[in-house]
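Take a look at the structures listed below.
Read-outs: derived from the displayed coordinates by stated rules, not from any lab. Only a predicted model underlies this, so the values are computations on that prediction, with no experimental measurement involved. Cβ atoms are built from the backbone, for glycine too; each structure is taken alone.
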Structure I
Amino acid sequence: MIVALSIRSFVLIDRLDLEVGQGFTALTGETGAGKSIILDALGLVLGGPANRRFVRHDEDQASVTAEFALQAGHAVWDELEELDVGASREETLTLRRTLSRNGPSRAFINDQPVSAATLETVGEKLVEIHGQHSASGLMRPSTHRGLLDAFSGIDVELQNCRASWVALAEAREHRQNLEAAVRNATERKDWLLFAVSELEKLAPEPGEASTLLAQRAVLMQAERLTEAIQEMDSAISTRTIEETLSKAARAAERLIRIEGLEALDEGLAKQAHAASDAIERVLIELTEAQSLSNGLKIHDLHDAAALERIEARLLALRGAARKFEAEPDMLAETLETCREALSLCEAETGALDEARAREQAALKAWDMAADTLSVARRSGAHRLERAIMKELKPLHLGRVKVAVRFDPIGEGESGANGKERAEFEVETNPGSGFGSLRQIASGGELARFSLALKCALAHAGVAQTLIFDEADQGVGGAVAAAIGERLQRLSKDRQVFAITHSPQVASSAHRQWRVRKQEVGKSGLVTAVHQLDDGQRLEEIARMLSGSSITDEARAAASKLLEAA
């Protein structure tokens, strides 16, 4: 329901902030006070047409903001998820619309920019406006079947029909796909035979190409390893190095044995010993290096023949991949696919017969479920017709007759919701024949007819806020009282607003707002809305009864109306 409404610079409204409660609220005031302006503002924030004339004459921009408190299970939350609009089910939902005098209008949901169409899609799930020129979704035949089903309480039958339709659609798609596969396989039979023969000769394994590439990488590394070992071994095994070092070692030995070397030069003797030791160490290290080099030879992993075999296999796999338009690793899967396609050619009749039998069984199941739904739906239609007729007579529409017309769904249309469409029709005068609801030309009659429909369809529809614009037009007395009683009844589980000139309707409301024009400084005339307390409400209803001059008799009559409500 609406919990707050803010209007800025909209026609005659300068600044208006309203906190809204549950139940039934009546909006009253003299003709021309601006009650319809509030309705226009609501229409704008709910995604209605934007007109620059809505912008107040001395301002550049108008805005309307409506805040809603909704249950976590309300259908609008799912709609917002589908529209990818961020919103929390634990918080309120805010709709806002701005309109510039020289620019486009802008729409927001929870301060996120959206299109006017998105705002309208969301808005129609929140508020229904039943006016003299429209009756919200009730005037759209596309909504009638859903309203009828909700009234009829046929959820089980509807779910069975939808489930059987899904099963039928799946069976039909399987049969169609199989037929297409068989046709395709038959047309390609010669090629399939060739492909299977070639691939069976090749006998590819799943992922074989990747495995071979990994093995080739190892073998190529092994080849480089062997080359390095051989080069190192060749270098350190050269006799020249060993002979040269041995010759140097013998020379160093003769040097340190010269008599009187230390007496001749103590430093020279030390260096000679050090040189001899160093040469000895080099000879030892060279021997160890040669030994280690010989040890490395046992790690020679190079296998030229194996590498050649792998290269040849990879070449064959890549050639087949190009020929059969597949990845080398997927050739085994391609072979299996070709075998399966070929099997369709060889076992065509059996597979198709089975698929067709499944489809026929699913069609029979849907047909039975749809027929059961149709029976329940038509039974509900008779009850709805009687319920609406019962509501019409007290509303001074006793000559109007209502019927639910069923039209079969054409070939190719979805049967998830059964075999028929439903549309509410009326006969406004005896013998004139039934036709669309739109033939109810009178604005007041249209609003009262909408009220009758909503009363009969009390639990159908998702909108929790209902607005009725002068449903009492052209009637009074008992009919107006009947309108007030029905609006009050609807407000037990919904939020209801009624723009009214009838004291009987106003007295039935839980609260009353008075709309009037007033002078405000340089701004000139503005529309203001005031919630009335008990005393003010008595005076307002007395005014509605007697006109501008309020008499004691009018006050007494107003008091009786309020007490009776």
Structure II
Amino acid sequence: MKVQLPLQQFAHWLAVQPDAVWLRQPINGQWHDLTWRQVDDQARRLASALLALGCAPGDRVALLSKNCAEWFICDLAIMMAGLVSVPLYPLQTAESIAYVLDHAQCKVILLGKLDDADKLEVGIGPQLTRIALPYPTLACAHDWHALLAMHEPLQTAAEQQPEQLLTLVYTSGTTGNPKGVMLSVHAMAFTAANACAEMHMSPQDRFFSFLPLSHVAERFMVEFNSLYCGAPVAFVESMETFASDLRHVRPTVFFAVPRLWTRFQQGVLEKLPQAKLTRLLRIPLLGWLVARKIRRGLGLDQARIMISGAAAISRGLLDWYQAIGLTLCEGYGMSENVAYGCFNRPGQVRFGTVGRAMRGLEVRIAESGEILFRSPTLMLGYYLEPEKTAEALQDGWLHTGDKGELDSDGYLRITGRVKDIFKTTKGKYVAPAPIEGEIAKNSHVEQVCLMGSNLDQPLALIELSPAARLLPAGQVGADLQATLAHLNTQLQPHERISHFVLVREPWTVDNGCMTPTMKIRRNVLEARYAALVAALPARQPLYWET
């Protein structure tokens, strides 16, 4: 399938529906709509400004902001000027930002909506030219409205080439410094064009953007899919307005991570306890009405494609949503292949798997059990890291670092990380992912990390859900002990869990326990709780950190 490149696709919608709304931005509770024509004007003005500020084709421009309409406009302007975008995570530390800006050799940084912006100031060196998006942000040399007013729209946009570097997407760095994934113009085009065709997306769809656009999954699934199917995108104003914004937009395509799907569930159960909900759902007509009311309350009553990705989701959570009439489609991909991997298509969902390969993608399992991908969406390599590139890309195949199994119908099941597997003192290997999935079925569990390297038996560090922290400790403890006892009857002797350790402090990006993409940092957690683990009382399988 020959695909249009991003600027060609933008020109298509500009010709076909110039006055249709593409971007919807709430500001102080008021919705501001931007048409394709208005977006084009702003993007071309910003492109002119970037070139006037001394940027030359191929130069890198950093983008540090929470999601907003101007994020898309900036990305388009960078493409129009023939530059390379370097998105930064709004939740990144100042040290990490400084590393990426230096490593990518950025010349300009576009600064927008940020929480605790002042904490990031020291990460942005004086050599960078700063441009402020039209929101409260760090001090900048150039203001959005004034800068755009000063420059006429760029008459002739740069002509994109398929193998040209479009963007440098930095990994979240679970074990060390982030790596700069080089993604080509064609890779981004191929993902969106094929996903839109396979999912039958059209201008009648509606997207809702809130997960960081610096993450390749949101950029592909929301920004580029909307660009390729011509559908409008609404942005969340803040976490405080998230629920009302979502109900207002009622998206038809919705992408979230497991942690958020868990939070939605917890919000429902705080108003309607599980036992009562289960009883109501069993009553034929009443159950249907209750489920419909919950879907409307979430703002998902018109969603036809609901995606979960970026981390494993528990089977229990998938079943819970299924019971209220929402089928979550779990998918799996990586920054290194533009998140274009395997996916459970609507109507073809197989729980417990991450679905089948997307169009144009080959997947196979190596003798070691590692999942390998080959497709036109593979990265050009890691920026300035030829050795790591050679390790990840071998004979045209991407080595994912994940282990998995393919069933007879081509559905892929993730069984763990190649490097996450640990060995206990008994010399036996344990794969944590499947066991963590079983523990996460308990609704009291927000997050879990199984560890056991150089221990006699594995143990599980558990962060309790916000709802569980409000319940009597005795009730929570009894439920978790029942889970532990039942689980140990299902596990091999060397896999059986000695302790559930209930940690006191939640794991966050700020305290270093999670990456900006909400993945737990195992090495950080193992180091953080090493002393506690060494002193655990043998006869107390459920241990509360005091």
Structure III
Amino acid sequence: MGKRRRVAERRKTTPAVVGGAIAVVVAGAGIGVYTLYGGGGAAADDRAQKSAGYSEAKKTGPLSAAEVQTAAKAFLTAWQQGKPAEAAAATNDTTAATTLLTGYTKDARLKDVTLTAGTATGAKVPFSVKATVSYKGLTKPLAYDSALTVVRGATDGEPVVDWHASVVHPELKDGDTLVTGEAGAPPVKALDRDGGEMTTARYPSLGPVLDGLREKYGTTSGGSAGVELRVVRGKESKKAELSDKTLVELSKGTPGTVRTTLSPSLQAAAEKEVAKTARASVVVMRPSTGEILAVANTNHGFNTAFQGSLAPGSTMKIITSSLLFEKNLASANKPHPCPKTFTYGGWKFQNDKKFEIKGGTFKASFARSCNTAFISQAGKLKDSDLTQQAQQVFGLGLDNWAIGVSSFDGAVPVQTAAPMGASLIGQGGVRMNPLNMASVASTVKAGVFHQPYLVSPSVDHRTLATASRAMSASTLSQLREVMQYTAAYGTAAEAMAGLGPDYGAKTGSAEVDNQKKANGWFTAYRGDLAAAGVVQAGGHGGDTAGPIVASLLKAGS
């Protein structure tokens, strides 16, 4: 009877139902007003009976609306009341939830928290957050929207909140934290190559770049730190090379100044071009120096152009061709096989729509992007040949680029059998991004690898990566010939029309598992400009990424 009495007593404290909604008003510092749904109903009774010592079989099946509402109410009410342990107990990861929710008050210095739930859609419950950031006499309001999803617990099937850090704030990845205090690094004013200030208001794509510049140069560029609420990245976010992010600035720091190599006109043009297409990314650089002149992404949250890791498809054939020329396994103007299909390592490779070229030259195979022309030579190569070519000649895959912000330097792992054959045509384990492929085209144009850079090495005296060897004169001449032929008469001709004769290009399409359309790639050079772009799920590179790249090569001339 004692247990039943205590349960009854607890029920007397249940908030009153007003107009069909529960209004929870809690007195005390740091607590606001929270509006949720109707009464707890049967789900609340089940919880009461469970706490009184009753048990039942594990619940299964779809969640009812009442279960979703009850679980959301339990979590949000406890969070608002400043009871992190109680809120965490309403999730499926008590440890992680307790840590982050405790830090919400202790480390992020957030008080006067008001949570307002919206209308649930299935098991997903949106809610808004209003709070005050307070630090050493400085205060500022914070408001944002978030959402939670209710699932059945793994042990008993009871409804609980599916825990992720993004529940607390949508900018958080799992393992990240919120901290208010002196900024981790002073702000920086990023300048273009002409001395003009670069902001996200003018160039929306540059958000990740500006965050990276602050992280790299904030403490050395002459500025002083302000006070702010910021996202501090955890281990997994750091692996993904995500930078800390400012959410609220309580007091402004004094910014330092960092000059970049970006061209204001080309950057503006690049922003305009990627905005026309979903999931597009592009990089423009100068072959003679390695200077990066523009970088833009449709998605402003992640810099795919610098940090993406995608199969480059047939644009990889530039590197493979240089290898075949060096090994005397191909010659630009000599006959070369291009059958409909070719089997290697147990895999059957084919060309687009199973086309074939009878009696054609290697140049013709390159221009039309014949897969089998390359796969047919796989058995004559060592497993490590392509990897060494990419590293030694094109400076790729050594994880030693220092461009001024975080970047992925490409990967061409040593593979065997069929995956090695697939690597020759930019599939298998090969991974690149537009920065890498712009560098490949740049190397062909310049005749030697120049590591791309966004901030001049003279700013911080860092050492740029170099290649251990250059292509032979014969290899370089043939590579330029096949790329020029492709730009004039091959799969790149439509996009590159009117840009010759000092030009070269290569298209690519990279298949992705569980994606209906391939990623479309395009890399090219014209004069002292080189560029590369990708349109994810865009299909043929000549039709999607090609016009973006060609437009920027034309704009920069």
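Supply the structure label, taken from I, II, III, corresponding to log10 I(q)/I(0) by the Debye sum over Cα atoms at q = 0.08, 0.09, 0.12 Å⁻¹, for residues 106-393 alone with the calculated value -0.42, -0.53, -0.93.
Working: I: -0.78, -0.85, -1.01; II: -0.42, -0.53, -0.93; III: -0.57, -0.69, -0.96.
So the calculation was done on II.
Figure out for me which of the structures I, II, III the number 24.0 belongs to, where mean count of other Cβ atoms within 10 Å over residues 418-425 was derived from the coordinates.
Label of the source structure: III.
Computing distance in nm of label points 7 Å out along Cα→Cβ at positions 474 and 530 gives 3.4 for which of I, II, III? Working shown, then result.
Details: I: 3.4; II: 3.9; III: 2.3.
So the calculation was done on I.
For percent of Cα pairs over 29 Å apart, the calculated result is 61, so let me know which of I, II, III that is.
Corresponding structure: III.
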